[in-house]
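What follows is a group of structures, each given as structure tokens.
Nothing in this text is a laboratory measurement; each read-out follows from the coordinates by a stated rule. Bear in mind the structure is a predicted one, so any value in this text is a computation, not a measurement. Cβ atoms are built from the backbone, for glycine too; each structure is taken alone.
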Structure I
Amino acid sequence: MSPIISNRRAKREYEILETVEAGIILSGPEVKSLRLGKANIGDAYADPKDGEMWLINCHISEYNNAQKEFHTSPTRPRKLLLHKKEIKKLQGSVQKQGLTLIVLKIFFNFKGVAKIILGLGRGKKDRDKRADEKRRDWQRQKQRLLRAKN
């Protein structure tokens, strides 16, 4: 379950409150391209519409060896597979509380099926980002001091 693609910027930009694992509907060449790691999820997010969950702005590059009729738009919306209860719960959180569904990771499970981890998060302010950075720096410095002491 090692992540093929991960969004490292998400934890800096958002305060993640909850995570959800979902399936994703892909075409054959998109799966091959994803296995090669040719995807960008930096600006990707999930959007609930009409009782379904859609992945928006996820860029999966075209697979070079695929036939021309199988080529699709790299940033096309892709349907996510979740239970209806989960979709309703997430939709309520997004609409009422003003939260965002951010893509954290894309990976292949032990069966070889593409999965995506979504994070329900709230955007951080600049002062929160700076405070987190100071806290991380202090933790690193503390670890260095403890290692040097022993």
Structure II
Amino acid sequence: MKKRSQFPIKLIVILIACAALFFLIRLVLPSAEKRAISTVDEFYTYEQKGDFSASWELFHPDMKKKFDKGPYIQDRAHVFLNHFGVNTFGYELGKAEKLESWRMADGGKTFPQVYKVTVTQTYKGKYGNFNIVQDVFAAELEDGWRILWDYKQK
């Protein structure tokens, strides 16, 4: 005759193993929020290095419609580096905030979910020290997270 007391022990071991596997997967795979923040950080790392071609590649397709690649590269280098008289800038990322039903522009398409990250760029140039603060948005596509800016007239 088999002991019935082993069944609950096996069940408990299986439940503990499943819970451990779940937490291990959560540790290994970054959350959507972390991937969104990582994309914003990557974008501004490229911008900081003056690699505007690489940063442009991280734009959402709707942003790429606003800026052709060549003019974007020229404008960013001209305005931010030449006019400000700096070679680079520092930046800080705020905490990510998950938003539902966000629009890039008035009357534009609705993004079901984005993460908003406030970015503070710090410049030390010929016109003194100053910050530019901008809310940046990250939306997930099939090929990864992409950058959006806010164009609403509010």
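Going by distance in nm of label points 7 Å out along Cα→Cβ at positions 41 and 65, which of structures I, II comes out largest?
Working: I: 2.5; II: 3.1.
Across I, II, distance in nm of label points 7 Å out along Cα→Cβ at positions 41 and 65 peaks for II.
Name the one structure among I, II that distance in nm of label points 7 Å out along Cα→Cβ at positions 105 and 121 of 1.4 was derived from. Please list the in-between numbers first.
Values: I: 1.4; II: 2.1.
The read-out comes from structure I.
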Inset, instruction - Identify the structure, out of I, II, from whose coordinates distance in nm of label points 7 Å out along Cα→Cβ at positions 17 and 97 was calculated to give 0.2. - result: I
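For distance in nm of label points 7 Å out along Cα→Cβ at positions 49 and 81, which of the structures I, II scores highest?
Values: I: 2.1; II: 1.3.
Ranking I, II on distance in nm of label points 7 Å out along Cα→Cβ at positions 49 and 81, first place is I.
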Inset, instruction - Check the numbers for percent of Cα pairs over 25 Å apart across I, II and tell me which is largest. - result: II
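Assign the value -12500, calculated as helix-only ellipticity at 222 nm (-39500 (n - 2.57) for each DSSP H run of 4 or more, over all residues; to 500), to the correct structure from I, II.
II
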Legend entry - Comparison of I, II by distance in nm of label points 7 Å out along Cα→Cβ at positions 9 and 33 - largest value held by: II
Inset, instruction - Rank structures I, II by relative contact order in percent (Cα under 8 Å, 6 or more apart) and report only the one at the top, that is, the highest. - result: I
